[in-house]
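Visitor: Next up, some structures in C-alpha cells.
Read-outs: derived from the displayed coordinates by stated rules, not from any lab. Computed from a predicted structure; not experimentally measured. Cβ atoms are built from the backbone, for glycine too; each structure is taken alone.
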Structure 1
Amino acid sequence: MKRLKSIEPKVETALRNNPKARKDDFILILDVYKNYGVAAMPLNEVLINHKEYNLPSFASIIRIRRQLQCADPSLCDADTVEKRAEAEADYVDYAREG
C-alpha cells in the first residue's frame, strides 16, 4: 500500500501535465518512468531489469490512473469518456434485445 501511495503523485502529475497520458497508457507509463531515470533506456533493458530499477508495474500505474480519474473527472480525456459512454449504451441495447 505504501508503495502505491508513493506512485500516485507521479501518476497524477503525468495526467495533469500531459493530456495525451490521459488517453494512452503507454504515454502515461513513459511519463511515470521518467521519474525513475529509465525513460531513455532501451525497452528490453527496462523490462528485464525492472525489479533492480524498483519500477512500478504497468498494472499498478493503470489502476492508479483509474482511481485518480474516478476521483477527479478533469483528469479524464473527454473523447475517451464519450466513446466509453457510447460503447456502454450499445451494450445495454444489446443486452435488452437478447
Structure 2
Amino acid sequence: MPATTRRKLHAVTEADVPAKPKTVSQAARTGTVRELLTATRDRIALAVEDTSTPARDLAALTKRLMETVREIQALDAQAEEAGADAQVEDGAFDADAI
C-alpha cells in the first residue's frame, strides 16, 4: 500500500480564492493581452454553447474560438520559453577559448 502524505487543513483566506476572471470589456481596458484573449475565448465559448445562437454563426464562432485558443497557447509557450532562458546560468569565462 503506497504511503500517503497528509496536508494540514487551514481556514480559507483570500489568497486561496482564485481571482474572478475579467470580462472582455474589463480586460480590454485594464488587462494584459492574455487576459483579453482569455476573456474573449470564454465569451465565444458561451455563444457557441448557447442554443439560441443562430446556426449560421456557429462555424465562424467555432473558428474564432480555435484561433483564440491557439493564440493563448502561443503566448504561454513564449512565456515558458522566456522563463527557461532566464534561468540559464553562465559558465565561467575562459579567455583561452576565444
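Visitor: Here FRET efficiency 1/(1 + (r/R0)^6) of positions 6 and 30 (r between Cβ atoms, R0 = 35 Å, to 0.05) has been calculated and equals 0.30, so which of 1, 2 was it run on? Don't jump to the answer; show the numbers that get you there.
Guide: Details: 1: 1.00; 2: 0.30.
Attributed to the structure labelled 2.
Visitor: Say we calculate distance in nm of label points 7 Å out along Cα→Cβ at positions 14 and 78 for every structure; which of 1, 2 gives the highest result?
Guide: Sorting by distance in nm of label points 7 Å out along Cα→Cβ at positions 14 and 78 in descending order puts 2 first.
Visitor: Just checking, which of 1, 2 has the largest value of Cα Rg over 2.2 N^0.38 Å? Walk me through the intermediate numbers first.
Guide: Values: 1: 1.29; 2: 1.76.
For this comparison of Cα Rg over 2.2 N^0.38 Å, the top structure is 2.
Visitor: If you work out mean count of other Cβ atoms within 10 Å over residues 38-45 for 1, 2, which one comes out largest?
Guide: Numbers: 1: 11.2; 2: 18.4.
Comparing 1, 2, the top value of mean count of other Cβ atoms within 10 Å over residues 38-45 belongs to 2.
Visitor: Could you figure out which one of 1, 2 the value 20 for relative contact order in percent (Cα under 8 Å, 6 or more apart) was computed from? Don't jump to the answer; show the numbers that get you there.
Guide: Values: 1: 31; 2: 20.
Attributed to the structure labelled 2.
Visitor: Please state which of the structures 1, 2 yields -19500 when helix-only ellipticity at 222 nm (-39500 (n - 2.57) for each DSSP H run of 4 or more, over all residues; to 500) is computed from it. Don't skip to the answer; put the middle values down first.
Guide: On the way: 1: -21500; 2: -19500.
Of the options listed, only 2 reproduces it.
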